[in-house]
Every structure is written in C-alpha cells, then in structure tokens.
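Just so it is clear, none of the values below were taken in a lab; they were calculated from the coordinates. Every value quoted in this text rests on a predicted model; they were computed, and no experiment measured them. Cβ atoms are built from the backbone, for glycine too; each structure is taken alone.
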Structure P
Amino acid sequence: MRKIALKVATAVLAIASACKPVPAQPGADAGQTAAGDKATLVFAASTAGQLVPCGCSPDQKGGFPRAVSLVKKLRAEVPRLVYIDAGDLLFESAMKRSGPIAAQDELKARTLAQGEPMLGAAAHGIGPRDLPLGGQFCADTANGISLLDAGKGAAPGARDSLIVRAGEVSIGLLAAGQSPDGRIKERAAALKQQGARAVVLLAIPTGPAWQGAQDLARSSRDAGVDFVVLGHLDDPATDPNRAEPGPPPVFSVEGHGQSLLRVDLRFPAGAQKTVYLSRGEAGKKEEIDELDRRIALYREQGRNAPEDMRPRYEEKAKEMEQRKAALAASKETIPEGALLVTATFLPLTQAVGEDALAAQLVASYDERVAAMNLELAKKQPEKCPPPSRGEAAFVGTSKGGKPQGCASCHATQAEFWAQTGHAHAYETLVKVHKQFSLDCVRCHVTGWQQPGGVCRIDRTDAGGPGFQGRGKGRQDVQCEMCHGPGSQHSADPPDHIALDVPATVCMRCHEAANSPHFDDARYRPYIVGPGHGDPLAKGERPHPRASGSGPNEALKASAKGPQ
C-alpha cells in the first residue's frame with residue numbers, strides 16, 4: 001500500500017496557509033486536473049460533549065470558540081465550503097448518567113447543538129454519543145441541521161442520505177454503522193444519479209473504530225464511495241489524526257474538537273476513473289523534515305561512535321541527503337482521470353484565536369450551569385455519607401479537629417505543600433468561573449463524593465480553615481488526594497497511609513483529556529523536595545525542587561513547555 005504523508009498543520013499553518021487550497025503538483029495530467037471543478041469540505045468528529053478543553057495545560061487544543069474562528073477564516077478564503085459534523089457531537093458517553101451531572105450533560109449538549117449554526121453545519125451524522133437521551137432529543141436539538149442516520153433509525157426525521165453544494169459541485173453524504181452494509185452501494189448510486197460528483201461515507205462503526213472505518217471503506221470500494229470519514233472514535237481524547245490512501249481514502253480526525261479535517265477535492269475535466277490521495281506540499285515538507293531529523297541523528301551518532309564506525313554513520317547520513325534531494329526535486333504525478341483528494345489536519349491551538357460570539361455562548365453556558373448546579377446542590381445532603389466499617393475517611397489539611405488534619409502532625413510537609421500548585425488548585429477554577437462545574441471540580445478539591453470529603457458543590461469550604469490560607473475545608477489538591485484518606489492514619493500513626501505515590505494516582509486527574517502532555521518525571525519536581533520526600537539540611541526551609549526561585553531556576557526552565 002502506498003505510504004503517504006498528509007499535511008499536518010502547525011499553529012502557524014492553521015492561520016496562514018491552511019486557509020488556501022494547495023494546488024496539485026505538476027504531473028503527467030496536472031493540466032487536465034487543474035481544468036476541473038473544485039470543492040472544499042471541513043469535518044469534525046467525536047466532539048463528545050466538549051465545549052472547551054477541560055484542563056490547565058496552556059497549549060491544550062480544542063474549544064468551540066476556536067472552531068468557529070477557524071471555520072470563519074476558511075470561509076473567507078473558500079466562501080462556499082461545507083462544514084460537516086461526522087458524528088458523536090452531543091455527549092461524552094453513550095451511556096445515560098443520573099443525578100446533577102446528567103442535568104449538566106444535557107445543558108452542555110443543548111449548547112453544543114445551539115452552536116452548530118455558528119459553524120454553518122450542513123449535516124450531522126448520528127453517533128452513539130448523540131443518543132444517550134434518545135433519538136427524540138437528538139432530533140429536537142438539530143436546529144434545522146440535517147441528521148444522517150447510520151442505520152439505527154433512532155432519530156425522527158433523520159435522513160438516509162443528503163446532497164450538499166460545495167462551490168459549484170454537488171456532494172453526496174451518507175452514514176453507515178457496520179460492514180458489510182448492502183445498502184451503501186444502493187444509496188451511493190442514488191446520490192450519483194441525483195447529480196453528486198463525489199460521495200462521502202460517514203463511518204459510525206459498532207466495534208473498534210479505526211478498524212471498522214477501514215472495513216467499511218473496503219466494502220465500499222466498488223460501491224461508488226469516494227472517501228470515508230470516521231465519525232465515532234474509541235477515545236476522543238487520545239485517538240490521533242489518521243489517514244489511509246485506499247482507495248477509497250479513509251480519514252480520522254482528533255476528537256474533543258482538538259482538530260478539524262479539511263478535504264480539498266479537484267475533479268478531472270473528463271470522466272472520473274479513480275480517487276487519488278495527494279501528499280501536497282505540506283506533506284512533502286513533513287517528509288523532508290523527517291529526513292533532516294534522521295541526517296542530524298546519524299551525524300550525532302557518528303561523532304560519538306568509535307573511530308572505525310564513523311564512516312558507516314556518515315555513509316548513512318549521505319544516503320539520507322540523497323533521498324532528501326530526490327524528494328525535493330520530485331513532482332507528484334496524478335493518475336489520469338483521478339479525483340484528487342488533499343487532506344489537511346488543522347489543530348485548534350491558541351494561535352487560531354476565538355470567535356467572540358462563540359465565546360459568549362460558552363460564557364453563558366458557564367453562568368447557567370453554575371446557577372443550575374448551585375440550585376440542585378440545595379437538594380443534596382450537607383455531608384458525604386459516613387465510611388463503611390473498616391473504610392478510611394478524609395480529614396483535610398487543617399490543624400486540629402477530630403480526627404486531626406494533616407498539618408497537626410506534619411507542619412513541615414504542610415508548609416511545603418502551601419508552595420505548590422496543588423495548593424492553588426481551587427483558585428484556578430475560580431479564575432475561569434468553573435468552580436461550580438461538575439466536569440471540573442473533582443480534581444480541584446479533596447475527596448469529591450467520598451466519605452469525609454465533599455459531596456456538595458456549594459460546601460467545598462466546609463471542614464476546617466486550611467493551612468496558610470490554602471486548603472480551606474476540602475478545597476485544593478490536599479495531601480490525601482495523593483496519599484489517600486487519613487482518618488485511620490490520624491487515629492493510629494504511622495500506618496494506614498500510602499507513603500509512595502505512583503504515577504497512576506496522579507493520572508486520575510492528569511489524564512489524557514485534561515493533561516495531554518503529562519510526564520511524571522517532569523511534573524514530580526514541582527511537588528517533592530526538601531521537607532517533602534527529601535530531608536531538610538540544617539537551616540533549610542521546605543521547598544519543591546522546581547519552585548521558581550534560586551537554585552531551582554534551571555530545573556524549572558527545563559520543565560517549561562507543554563504541561
């Protein structure tokens with residue numbers, strides 16, 4: 001199978017160059033291709049209830065306001081492009097949840113659906129994450145956008161297929177959920193008879209997602225489908241951008257709104273004979289950059305190798321240089337009569353910017369969800385249920401009390417903790433007005449929904465004054481979030497507490513969706529050091545290894561970058 005490098009847009013490309021269709025490279029029939037019609041489609045998939053990134057990393061991708069901003073920029077260059085949501089827009093999970101979190105899920109789904117017209121969406125493929133409240137909810141929140149049924153028949157009014165206009169070209173859309181689907185050929189043929197120049201299949205597989213999309217593509221090879229876009233990801237937070245040249249080509253774009261997929265189509269002047277996935281200029285640059293990386297690596301290895309081995313590394317470096325020169329001079333030859341498909345993955349980084357109206361919609365959601373959750377909290381018990389027999393409960397950081405809080409016996413460690421980011425965790429929510437969001441609060445308080453912890457979003461400050469102005473009640477990431485609930489330890493020290501904290505404990509909150517670049521080795525110096533993990537020297541005060549002052553500056557600088 002031909003291996004192909006796609007254009008993976010950087011933050012700069014996303015604004016500067018990704019908005020412009022990349023011309024086909026001159027080849028045997030480049031003139032014929034250039035004479036044909038053009039169309040541009042933009043896809044999102046498996047947004048999965050994500051309005052904005054839920055995390056603290058400065059370089060996190062995604063967010064509805066960024067998506068609207070980028071689509072508007074693209075439309076300024078290609079006014080009649082078509083935006084399509086390939087599936088799984090509304091909810092985080094296909095399972096219906098209960099309690100206050102269910103009310104927040106529903107409000108967020110309604111907000112996402114309300115935002116689709118801002119993107120100018122032409123169609124929305126129905127995935128399992130659109131249906132936890134049933135097909136009627138999906139239909140009621142469609143806002144006039146055509147729904148495409150993948151075979152479930154769950155949403156009233158959902159369509160079997162659809163034709164949209166992209167520029168001067170008619171494009172056929174259909175969705176399917178399992179392979180083989182005998183009706184794909186029938187529906188694709190009907191779309192072609194109605195004037196569709198290309199047919200796009202939105203894949204909503206019932207099993208492993210990427211494999212399911214590939215299976216659907218293979219079964220559609222002779223059915224008139226021109227390319228496939230995966231609408232249902234296994235894990236929207238971590239599944240990467242992918243492409244397979246086919247034919248027909250298959251694409252998967254990052255979920256949680258982290259990226260958009262742009263597909264530029266150039267139709268042959270005559271009859272279409274095949275579909276060709278072009279590398280494009282950015283894909284070519286990506287391959288050249290990889291060769292540069294390998295050349296530098298061989299030269300570095302050669303400098304450090306024994307004398308008799310150095311010529312072999314230099315020979316490898318020169319071989320890579322020859323390949324680079326050949327690639328730079330190469331021209332992409334497009335098969336005669338091919339529909340030329342060029343794909344660009346567009347990451348939604350900070351550089352994309354935010355649309356003001358879309359940001360207002362998110363801010364309005366934040367206000368509404370806070371008011372709703374505070375009202376619902378009044379109906380909840382004041383305290384969490386007591387622990388079961390033999391179960392430990394959370395006691396908090398505060399000095400004194402019964403049972404005693406951590407700082408009662410561990411004042412040095414508490415002084416250390418007060419200098420860390422963990423001691424400011426709740427404040428970070430307050431700054432962005434999300435302290436009453438059930439999506440966020442669990443990782444910014446201690447013992448959420450657990451005995452001795454906090455079970456009401458309006459009672460996070462109950463349970464003691466904290467230490468040095470931090471950790472009031474159960475606010476902030478206190479000692480027990482890492483070491484476990486401490487009531488038994490407080491009553492019978494020194495046992496009944498976890499001294500060692502493996503990275504898996506950290507990853508309960510520093511998970512892929514919230515902390516996509518988490519690296520325990522880089523993070524841990526911010527929460528350990530003299531007074532907490534290391535002994536104190538005479539006269540030394542507790543401080544993290546990476547604290548932002550003095551001798552730790554070099555370590556801090558080395559840890560800067562994606563968090």
Structure Q
Amino acid sequence: MKIDRKYRNLLQAVLIYIWLTDLSPLTETDTYYSVYLLCGLAGLACLLANRRQTGKQPAARKVFAGLFSLAVVMGNYELYQPFYALQSKLNLVLDLAGGYCVGFQVLSAMGGRLPLRRDTRQRKHPAAVFWVVFGVIAVIDLAYLFGARYPGVLTTDSYSTVSQILNGNYNNTMPFWHTMLVQVFVKIGLALFGEINRAVALYHVFQIFFLAAVFAYTIVTLYQIGVPWGCLGAVFCLYGLLPYNIVYSVTLWKDIPFGASALLMATAFYRLLKVVGKETRNWVTFILGALGLSLLRTNGWFAMLAVLVLLILILRREHKKLLWVLAAVLAVSWVMINPVLWLLKVPKTNVVEAFAVPMQQIARVVSQERELKPEEEALLGEIFDLEKMKEVYDPQTVDPVKFETFRYGKTDDIRQHKWEYLRLYLTLGIRYPADYWKAWVEETRGYWNGGYFYWIYPARSSQSPVLGIVHSGENRIVTAAFGAWFRALEKPAALEPLYSIGLQVWIVIACCLINALKKNRQWLIGVPVLVLLVGLWLGTPVYSEFRYAYPIILTTPLILMTTLYSPEK
C-alpha cells in the first residue's frame with residue numbers, strides 16, 4: 001500500500017511538471033505565466049505535505065479541482081490548436097490531469113490544517129492600530145494627490161460626471177448617486193474656493209479618507225482576531241503601498257468607492273457573524289457598505305438582491321435581523337434608483353449596456369462570416385451595420401461593437417422587439433455554439449483564469465484643460481519618487497500575482513469552500529463579491545478590466561486572512 005501511495009504521488013508530481021511545461025509558451029504572450037508557476041509550485045509543496053494523507057476526501061474538493069483545471073485549459077485553448085492533432089489531444093488530457101492535481105492538493109492541504117487558532121488576549125489597542133493605519137495611508141495618498149497628480153486622475157468617464165454636475169443635465173450612464181456623491185464635494189469646493197480644480201481635489205481628499213478608513217477598519221478587524229503581525233504588515237502593504245490603490249485613491253471613477261463599499265460590507269458582515277467589536281458600530285458600517293454596493297454601480301442593486309435571496313435560503317432560521325436590515329437597504333435603494341430618478345427625469349441606462357456578452361457573441365458570428373438567413377440578416381441590420389461590425393470586432397472587448405451600435409442610433413429597437421432578438425440570439429447560439437463559446441471565453445477569461453497584462457490605471461491625465469480642469473502643480477521630486485516606487489512594484493514577474501484578477505478569484509472561491517466544508521458561516525462574507533463576479537462573467541464589456549474587479553481585489557486579503565486564522569474560543 002505504501003508503494004502504491006509513493007508511485008501515486010510521483011505520478012501526480014510528474015503531471016504537475018508537465019502542466020507547468022505545457023503552459024510555459026504563455027511567457028511569450030500577454031498572460032501572467034508566473035501565476036501558473038506559483039500555483040504549480042504550491043501544488044508540489046502541498047503534495048509533499050499531503051504525502052501521508054489518508055481517508056475519503058469531500059466531493060466538493062474534487063469539484064473545485066476539476067473546475068480549476070478546466071478554467072486553465074479553457075482560458076488557454078489556443079495552446080491545443082489544431083485540436084484534431086493527436087499531440088494536442090494528448091496535451092489537453094495531461095494538462096487537465098495536472099491542473100486537477102494542483103487544485104486538489106492545495107485545497108486538501110489548506111482544508112486539513114486551517115484555521116490556525118490565535119490568542120487574542122494581548123490585542124487590547126484596536127483604536128491605536130486603526131488611527132496609525134488610517135494616518136499613514138492617508139498621508140501617502142495625500143502626498144500623491146498634491147505632489148504628483150493634482151487635482152486628481154480623470155478620464156472620459158470622470159469628465160462626464162463633472163460635466164453633469166456643472167450643467168445639471170444628469171443621466172444614469174454614470175450612476176446618478178455616484179454623481180450626487182461627487183457633486184456634494186464639488187459644490188462645497190466651488191462655494192469655498194470658487195475654482196473647479198480645488199473643488200475636484202476636495203472630492204479626492206474625501207475619497208482618500210474614505211479608502212484609508214475602510215482599509216484601517218479591515219486591518220484592525222484582523223488585529224482583533226489575532227492575525228500575526230507579519231501578516232498584518234503584508235495586508236497593510238497591499239492596501240497602502242501597492243500602486244493601484246494609491247492611484248485609485250485619487251481617481252474619479254465610480255468603481256473606487258464601489259470597491260471600498262464591498263470591503264466595508266464584508267468586514268462588517270464578518271464582525272457581526274463573529275461578534276467582533278461593538279455591535280452598533282458594526283451595523284452602521286454594514287448598512288453603509290450595503291448602500292454603497294446598491295447605489296454606486298448600475299448592476300449593484302441586482303447583485304445585492306441576489307445576495308439577499310441566497311442569504312434567505314441559507315440563514316432563514318438564524319440572523320433574521322441581518323436579513324431584515326439587508327431587505328430594508330434594498331427597499332430604500334430601490335426607491336432611490338427608480339421612483340426618485342423617474343421624478344427627477346433622469347434617463348435610464350441604454351439597454352445595450354446590459355447585453356455586452358450576447359452582443360459580442362453575435363458579433364463573432366458575423367465577423368466569422370457565418371451563414372445568416374435573410375430574416376436574421378434583416379433583423380440584425382436594424383440595429384447596426386453588419387459590414388462595419390466585421391471591421392470593428394475585437395475579441396477582448398465589446399466596446400467597438402457597442403459604440404458602433406450607438407452611432408447607428410437604433411438601440412431602442414432592441415427594447416421594442418426584445419423577443420425577436422432573444423429568439424435570434426438563441427437560434428444563432430444553437431447553430432454556432434463554438435463561436436459563442438470562444439467569444440465568451442475571450443471576453444471574460446480575465447475574471448476566471450490566471451492573469452493578463454492589461455492597463456490598470458491611467459498613466460497620465462489630459463494635459464489640456466477640460467471643463468476648466470488643469471493638471472498642474474506636480475513636484476518633480478515627489479513625482480519621481482512615486483514613479484520609481486511604482487516601477488519597482490510593477491515590473492518584477494514575481495509580483496505579477498498581486499495584479500492577477502483570476503488568482504484572486506481562485507483564492508476567494510477556495511477560502512469560501514474551505515469554510516463552508518467546515519460549516520463555518522464566515523464563508524458568507526464572500527457571497528457579495530462572488531455574485532458581482534458572476535455578473536462579470538455574464539456581462540463584462542472588457543476581458544480583464546482591473547477596476548471592474550476592484551471589489552474582489554480589495555476583499556481577497558480579508559477573506560484569506562480570516563480563513564487562515566481564527567481567534568481561540
């Protein structure tokens with residue numbers, strides 16, 4: 001029996017090695033091969049740690065391992081072309097087996113050893129920890145704002161928000177309530193200073209303080225449950241020193257307070273479940289986070305509705321207060337984004353925005369010049385130019401197709417003839433499933449597979465005045481210092497996993513599964529971001545947009561640390 005186990009372990013090690021070798025050509029692409037290398041080495045280390053493990057393993061671990069393996073193969077399907085070749089099929093089978101071994105061994109090692117119990121009796125100074133963390137992060141971000149990027153980072157979306165505030169013509173393409181949040185500080189800034197640059201900078205000061213407070217709240221929670229100081233320092237570095245968090249703190253995007261709201265809600269949710277700190281304060285932060293998630297993105301309310309339905313199914317006999325509070329938040333936010341916006345005559349988001357993936361799938365069918373029936377061609381021709389679609393189709397983003405549809409000016413036809421277009425979508429999918437599958441993989445793989453080189457934040461803002469906003473006042477020394485710091489943390493391949501959306505997704509799913517198998521209710525804190533993740537799988541406009549995944553990126557350290565460590569009972 002020992003010999004059988006030894007050879008079985010050796011076979012798994014060989015399969016993991018083959019998996020890493022077959023994926024190595026990805027080093028020449030836009031893929032973070034370092035993520036697979038990290039996973040493969042972790043798999044080998046866990047295989048060694050599990051070498052004497054016996055007993056039946058939960059089926060859920062096997063399912064996770066299978067899905068992990070399938071995700072890697074699907075996300076890199078180009079490696080197995082042409083598929084009719086025998087070598088391609090052999091590589092596919094071996095890589096499915098190797099990926100399965102990686103996922104299974106890592107999850108088995110973690111599931112069998114976690115959580116590690118920690119003594120919390122010496123953690124008596126949470127207020128001091130909070131204010132130190134808050135102060136340091138705020139000072140860093142304020143130095144970046146006033147020394148390198150004054151009055152903040154603005155892009156096309158940002159200028160659209162400011163334009164609505166200045167001219168009073170609102171729409172919900174940029175979420176109305178995010179615009180209102182920005183407007184509060186811009187109007188105060190204009191009243192105090194009479195100048196748009198200082199007004200925009202005032203909003204960014206608020207955003208800096210908000211993010212610093214949420215990060216400090218999360219770190220002090222980990223401090224209170226006994227997480228080791230080294231791990232607390234690592235989490236502080238992630239939140240306070242990584243370039244994207246510094247830049248995002250001074251960027252006028254809805255995604256930034258939305259992501260911080262997700263972390264705030266998850267942290268408060270954990271504190272309520274585990275009875276950490278003062279209950280009243282935890283309820284206040286939970287409600288603030290839930291409101292932020294419901295109002296600051298157009299899809300946020302629907303994500304929160306899905307969260308409530310799931311929690312009702314799971315917690316209907318316990319934590320009833322939590323369910324009632326969440327239901328009340330949803331009711332209030334529904335009123336704010338429906339009747340209130342109707343009374344204010346704020347136009348709704350264009351229907352095309354909600355159908356990114358279906359549009360991309362149809363666009364692929366058209367771009368591949370698949371046969372269309374005359375009535376299908378006529379129906380599609382009502383909403384866009386088919387020849388133009390072939391030219392603009394980009395496998396990694398639906399934006400060119402979407403913007404071309406806007407220019408064609410007949411998007412209302414989709415709403416008026418929704419059943420005809422739904423029937424067309426399903427019919428083409430049945431006829432050309434491979435095109436639909438490839439379009440979905442290429443449009444979404446950044447959110448479930450490894451990681452990809454893709455822009456994370458704007459390197460520079462417009463140097464020409466826009467709406468009176470002028471980017472000026474850079475301090476040469478401060479700008480050079482931050483530039484050197486950012487390059488030091490962005491260029492090394494060893495740090496690529498920190499920028500990998502897919503890796504964070506795998507970590508969150510694995511941690512939630514470990515806690516669920518141990519019947520630990522804290523797995524529920526991952527539900528909101530996982531629901532948002534599914535939303536990206538169904539409707540993302542870009543294959544690997546970092547800011548869209550910001551809620552997952554921010555919440556991963558909390559979920560990982562609370563899975564690794566637990567206070568002694």
Hey, Rg and Dmax of the Cα atoms in Å, for residues 77-204 alone derived from one of P, Q reads 15.3, 49; which structure? P
Comparing structures P, Q by distance in nm of label points 7 Å out along Cα→Cβ at positions 437 and 453, which one has the largest value? Q
Taking Cα extents along the principal axes in Å, for residues 125-412 alone from the coordinates of each of P, Q, which one would give 72, 55, 43? Q
Value 28.1, calculated as mean count of other Cβ atoms within 10 Å over residues 197-204 from one of P, Q, is from structure P
With mean count of other Cβ atoms within 10 Å over residues 45-52 coming out at 26.1, pick the structure among P, Q it was computed from. P
For relative contact order in percent (Cα under 8 Å, 6 or more apart), the calculated result is 21, so let me know which of P, Q that is. Q
With distance in nm of label points 7 Å out along Cα→Cβ at positions 157 and 541 as the yardstick, tell me which of P, Q scores highest. P
Structure (P, Q) behind the derived value 28.5 of mean count of other Cβ atoms within 10 Å over residues 85-92: P
Source structure (of P, Q) for semi-axes √(5λ) of the Cα gyration tensor in Å, computed value 49, 33, 19: P
Which entry (P, Q) yields the derived value -9500 for helix-only ellipticity at 222 nm (-39500 (n - 2.57) for each DSSP H run of 4 or more, over all residues; to 500): P
